[in-house]
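Undergrad: Alright, structures below, take your time with them.
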Structure 1
Amino acid sequence: MAVYDIRSISQVGTSEPFDLQLARGQIPGHSFYHGIGANPDVDTTTDPETVWTEGGVYPWSSFATAQVLYAKSASAQDTGTLIINGLDADYNLQTLEITLDGTNVVDTGSTTFIRVHNILYTDGAANAGKITVHVTSGVGQVVSGILAGFSKSLQAIYTVPAGYTGYLLCGDFSVNKDKDAVVEFYVRPFGNGFIVSHIAEVYQAVYRYDFPVPVALAEKTDLDVRALVFSDNCRMTANFDLYLVKNKGPL
């Protein structure tokens, strides 16, 4: 009796759904990004704030030029690998791995970043202490961070790489019980100021919007999800999905 090697139908000329093929890396020039953010405490005296764990509006001005990054943990136990995902000086996608040294500061050496999309900590266990990434020095402006035990940064921001167009598919936002907030999706085309592109008011609920037609974001466009609140001690989260499509290349 013949023995058949059962494989994916896409390997023998029959198509699968686009999203599944994209997730498997089978569509050249296309990729996917899922952004996640959380802000554990927004008050009326500090809003608007970006939905990220460090609080306040994200410090975009810290990246007027490409920067060496400096990383450390609040715990001496954190000596695993920190993966930094972002963009280089020319806005090209860039990933760098560095080894943390607990509470001692380590830097990215000759590798500089113009943006940090997210950071991840990998080790035999989750990070014991809060990890922060700074510019200028180990006590400079924080541009990314990981809460203790999370192993990944939570920051609802993104910058479209050079040579690509981003297509914003959907976004969601939540605020805790008995609280209300206005969520604002801001975009900043390269060389311009931030422009609000989507807005909604949310009361102790989860809000989600699927764009009927994906919103096109040109290369080097910044995306920043922010919130305004009407009472203190608001907790919030935000997520968004986008396709990245290469602008040029062979068909």
Structure 2
Amino acid sequence: MVNESPSGETITFLGTAGARMAVANQILASGGLWLNLNGTEILIDPGPGCIVQSTKRKLRAEKLSAIILSHRHLDHSADVNIMVEAMTQGGFKPHGRLFAPADALETEPVIFSYLRNYLDGVEVLQEGKSYSIGDISFATPIRHIHPVETYGMLFRAAEHTVSYIADSRYFDGLCSSYSAELLIINVVFIEPKFSVDHLSVPDIKHIIAALKPKVAILTHFGMTMWQAKPWEIAQRLSQEIGVRVLAASDGMRFELSQLNNT
């Protein structure tokens, strides 16, 4: 799954931790997702340690064209300021854009005001809207059910489609909004916890079966998921659903060229 060529279309998992305790104790890393689509590099949800994990993986922040936050919670946004600083080389080479929901930018901003001047622009994510980053387009098809304003993303590149289902309680709209060749889905719990707005294994089984992507990758694991060995859960889901399901690991790099063989 590792591609050493910087020109390859890849998704790099800078961390797979979800839920507070897994992140706070760094049982798993929590750096977010780094996309390279047709040479356009995009960072999603730079949680705690993103700068460390991306540097460790030899990913160069100055090559980023955009940073996207699905929502304002710390495990998805804690490193946004240092990553903007790194992307713009301390403001000496201003470029790139930041995309985030309104409550991450207005109510209690997660981005320092001086850093906004280093960017080409800051755009507010809204339900049902589409955006462009160079030759790449992405949509935020539906607002999720989560304590703060939260959106997943559906990316369209020249050859492939990639969807990312961020944190949410299960609702039927998730099964109709994220059809793509590659589905990346956050799964925190083994079983549903009705008092907490996160997906569980039964939820994601239903979603994957409904969407039928070529490949589904599980990530953002809570403690119970990690203790249950997510790679074994992924293997079982593959057998039950008939879709190739993988469990992400810290530093895993998935080549989108694999989708051509599925």
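Only the coordinates and a few stated rules stand behind these numbers; no lab work does. As the structure is a computational prediction, the values presented were derived from the model and not from experiment. Cβ atoms are built from the backbone, for glycine too; each structure is taken alone.
Undergrad: Work out the source of -6000 here, i.e. which of 1, 2 gives that when helix-only ellipticity at 222 nm (-39500 (n - 2.57) for each DSSP H run of 4 or more, over all residues; to 500) is computed.
TA: 2
Undergrad: Work out the source of 18 here, i.e. which of 1, 2 gives that when relative contact order in percent (Cα under 8 Å, 6 or more apart) is computed.
TA: Derived from the structure labelled 2.
Undergrad: Right, something else. So if we calculate FRET efficiency 1/(1 + (r/R0)^6) of positions 58 and 154 (r between Cβ atoms, R0 = 25 Å, to 0.05) for every structure here (1, 2), which label has the highest result?
TA: Largest value of FRET efficiency 1/(1 + (r/R0)^6) of positions 58 and 154 (r between Cβ atoms, R0 = 25 Å, to 0.05): 1.
Undergrad: To continue, here is another question. If percent of Cα pairs over 30 Å apart is calculated from each of 1, 2, which structure is the one that comes out at 33?
TA: Comparing all candidates, it corresponds to 1.
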